[in-house]
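Alright, structures below, take your time with them.
Throughout, read-outs are computed from the coordinates displayed, never taken from laboratory work. Because the structure is a prediction, the values reported are computed rather than measured. Cβ atoms are built from the backbone, for glycine too; each structure is taken alone.
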Structure 1
Amino acid sequence: MTDQPTPSFETAFASLQQIITQLENSELPLEEALKLYEEGKRLSDICSQLLETAQLRVETLSSNTTMTDGETA
């Protein structure tokens, strides 16, 4: 894997959608289709990781809010 900076979720997701469209709507040579698939998998992994991180942040914020609300009640 290269040392590229991690794209934002929106950028990665848009690129992933473009790859899916290319794979679905064209008859690509096998090697090109495999390269697109590999890039799509990489982007999918990035999106998944970014979503997991966001979910953990929301859960942390929610538990902090619940604790704060519980302490003042």
Structure 2
Amino acid sequence: MGKKVVVKIGELTKKHKISLRELSRLSDVRHAALSELANGKRESISFSHIERIAEALEISDIREIIELREENGKVNN
């Protein structure tokens, strides 16, 4: 089985109790890009977007933003 990098936008917005639009405003990442990431319709994210999201939400551990999963959805630790 292959591995897949997952950007946890939905989990972040729930945890921080903000909307995608608010995350977009705080991070200066386009709402459309965040929406595509949240819905699994986007296959890539730039390092600058990860950095801006981390800064906006005061995240110091990248694992809060992205994780590596098996293609079947299992999380790798």
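When distance in nm of label points 7 Å out along Cα→Cβ at positions 11 and 43 is calculated for each of structures 1, 2, structure 2 comes out greatest. Which of 1, 2 yields -0.76, -0.81, -0.95 for log10 I(q)/I(0) by the Debye sum over Cα atoms at q = 0.18, 0.19, 0.22 Å⁻¹, as computed? Label of the source structure: 1.
Set 1, 2, criterion relative contact order in percent (Cα under 8 Å, 6 or more apart): the highest-scoring structure is 2.
Thinking of 1, 2, which structure, once helix-only ellipticity at 222 nm (-39500 (n - 2.57) for each DSSP H run of 4 or more, over all residues; to 500) is computed, gives back -29500? Considering all the candidates, the number was obtained from 1.
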